[in-house]
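J.: Structures incoming, each one as structure tokens.
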Structure I
Amino acid sequence: MWIRIASAVLGIPLIIFITLMGRTALTAALSAVTVIAIWEFYGAFKKRDIIPFSAAGMISGVLIIIAAGTIGRGAADIVPLVLIGCTISCFVIMIFKKSARIIELGITLLGIVYVALLLGILLQIYIGKSGVFFFWLVFVLAWSEDTAAYFVGINLGKHKLCPSISPKKSVEGALGGLVGSIAGSIVFGYTASVYYGVDFRPFFYVILGVLGGAFAQLGDLAASLIKRYAGVKDFGSIIPGHGGILDRFDSILFTAPIVYYFIEYFF
């Protein structure tokens with residue numbers, strides 16, 4: 001547990017520094033995160049003798065992140081081209097590599113969508129109005145849910161939530177996680193309104209807390225489902241106490257689109 005806390009204490013200032021450096025620095029950082037996360041994702045499936053097209057997937061993922069960071073909303077027009085280009089490239093490889101299988105193309109494309117496309121939404125949030133605030137709100141929602149769910153589950157958890165996917169998760173922990181994300185959302189929103197003049201609407205932050213907390217848990221369960229299928233405990237070991245990059249970002253991946261579309265329609 002203390003290793004997890006130490007990793008967080010070291011990681012948070014680094015993220016703050018990168019966000020303060022601006023869009024270019026954040027794009028570069030998320031490009032690096034994308035490469036590592038996609039590599040971890042593909043590595044998990046190699047345990048099942050499924051060999052994705054790693055180079056094509058990582059290059060495609062970085063192109064999506066760069067597009068999101070440089071042209072903003074215009075990246076929506078680039079993503080289909082990247083996916084089409086990756087698909088064609090993989091088919092060319094399969095034609096000449098007789099051992100390649102269609103499932104490996106599917107996992108390659110899934111990795112791009114699951115990692116790069118969802119991480120790219122973080123950049124879309126960052127470059128929008130009050131972008132730094134809402135960028136951090138994604139992390140606050142995901143991390144407050146994760147922290148509250150962990151401590152409530154450890155102390156009060158009795159009823160299993162999804163034992164076939166994640167045996168340690170409990171219904172009590174899930175409810176505690178929702179309360180934690182709501183509290184984190186309200187506190188963060190109110191603090192930002194006092195010190196930075198961001199519009200504070202309590203009801204909207206409650207809704208964001210509910211939705212963000214629910215999708216953070218869904219992201220965590222989705223990652224657990226993938227790891228259980230692949231037969232691995234963690235996606236990697238790059239972050240002491242947390243596993244891999246993808247283990248730390250799994251809940252954030254599903255929280256980011258909820259925050260993005262919510263602020264698009266209601267803020």
Structure II
Amino acid sequence: MPETQPTSSSKVVVVGVPFDANSSFLRGPALAPTRIRAALHSGSMSLCVEDGRDLDSPEARADWRDADDMTLSTGAAAFADIEREMAGLIASGARVLTLGGDHSITYPILRAVAPAYPGLSILHIDAHPDLYDDFEGSRISHATPFARIMEDGLAARLTQVGIRAMNPHQRAQAERFGVEVISMRDLRPGMTLDLRGPVYISLDLDALDPAFAPGVSHHEPGGLSVRDVLNLLWSVEGTVVGADIVEYNPTRDHAEMTATVAAKFYKELLGVLLR
């Protein structure tokens with residue numbers, strides 16, 4: 001079990017969504033939440049974040065808790081479970097950090113988050129835009145969530161960073177939905193995103209170059225470094241109201257490299273959410 005004990009007044013709740021039924025190519029991300037927690041609490045790293053706060057201090061511990069993993073139905077019913085569980089956490093006043101799971105879970109998560117935060121902006125960090133209208137016959141694939149999110153009007157603004165695998169169909173989808181795409185070729189050091197108001201962050205670990213995160217299903221060379229991602233997370237000027245970390249696949253990891261990177265993002269996103 002996670003070390004953090006539940007309290008009703010927690011400002012941020014961490015929850016695992018062990019779901020990968022909508023993955024293509026490989027399964028494995030359903031195993032991720034447990035592995036990420038294990039890396040965080042292994043003793044190899046502290047809970048100090050880069051702005052100097054210690055999230056393991058008694059004062060900080062009162063502000064966040066780990067609610068363990070959701071219990072999910074099989075098949076399409078899992079999306080209803082995710083949306084319902086997320087809506088309950090949000091209704092309690094908490095901001096939620098979700099440990100996935102494949103990227104399809106971001107759609108039911110946003111169905112719960114968006115109504116609570118009108119004018120929501122999304123920062124989507126990924127190698128892939130995940131804007132297919134359908135992928136291999138599925139409209140709820142891990143390659144389609146942002147098409148569903150934009151069709152449902154769940155975001156006023158969608159900014160995608162790190163993209164380096166966009167085909168003509170997804171380019172047309174980005175134009176259709178007015179998505180702001182910052183490809184790896186166009187990303188510049190110190191670039192600011194000017195994201196204000198309520199912001200949701202969705203972090204797909206394959207945004208990273210495989211040299212930093214081999215434990216993902218879809219390796220896409222030429223990606224972001226860990227430092228690039230950390231700079232992006234801390235540069236958001238708006239109020240971060242929720243976040244997810246998705247697509248870690250432990251079956252492809254080496255020496256827990258990617259688990260450790262995901263754990264680093266876990267604690268830094270906690271810091272961002274608790275600002």
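Each reported figure results from applying straightforward, stated rules to the coordinates on display, with no laboratory input. Predicted, not measured: the structure shown is a model, and the values here were computed from it. Cβ atoms are built from the backbone, for glycine too; each structure is taken alone.
J.: Out of I, II, choose the structure whose coordinates give log10 I(q)/I(0) by the Debye sum over Cα atoms at q = 0.09, 0.14, 0.15, 0.16 Å⁻¹ equal to -0.42, -1.01, -1.14, -1.28 when calculated.
T.: Details: I: -0.42, -1.01, -1.14, -1.28; II: -0.35, -0.93, -1.10, -1.28.
For log10 I(q)/I(0) by the Debye sum over Cα atoms at q = 0.09, 0.14, 0.15, 0.16 Å⁻¹, the value -0.42, -1.01, -1.14, -1.28 is produced by structure I.
J.: Determine which structure produced the value -26500 for helix-only ellipticity at 222 nm (-39500 (n - 2.57) for each DSSP H run of 4 or more, over all residues; to 500), calculated from the coordinates; the candidates are I, II.
T.: Working through the options, I get structure I.
J.: OK, next. Can you tell which of I, II yields 29, 47, 19, 4 when P(r) over Cα pairs in 10 Å bins from 0, in percent, for residues 83-122 alone is derived from it?
T.: I
J.: Going by mean count of other Cβ atoms within 10 Å over residues 51-58, which of structures I, II comes out largest? Provide the component values of the computation, followed by the final result.
T.: On the way: I: 21.1; II: 12.4.
Greatest value across I, II: structure I.
J.: Right, another one. Quick one: P(r) over Cα pairs in 10 Å bins from 0, in percent, for residues 187-242 alone came out at 23, 45, 28, 4 when computed from one of I, II, so which one is it?
T.: II
J.: Sticking with this one: log10 I(q)/I(0) by the Debye sum over Cα atoms at q = 0.10, 0.16, 0.18, 0.20 Å⁻¹, for residues 27-178 alone computed as -0.43, -1.05, -1.24, -1.38: which structure among I, II?
T.: Here the read-out was taken from II.
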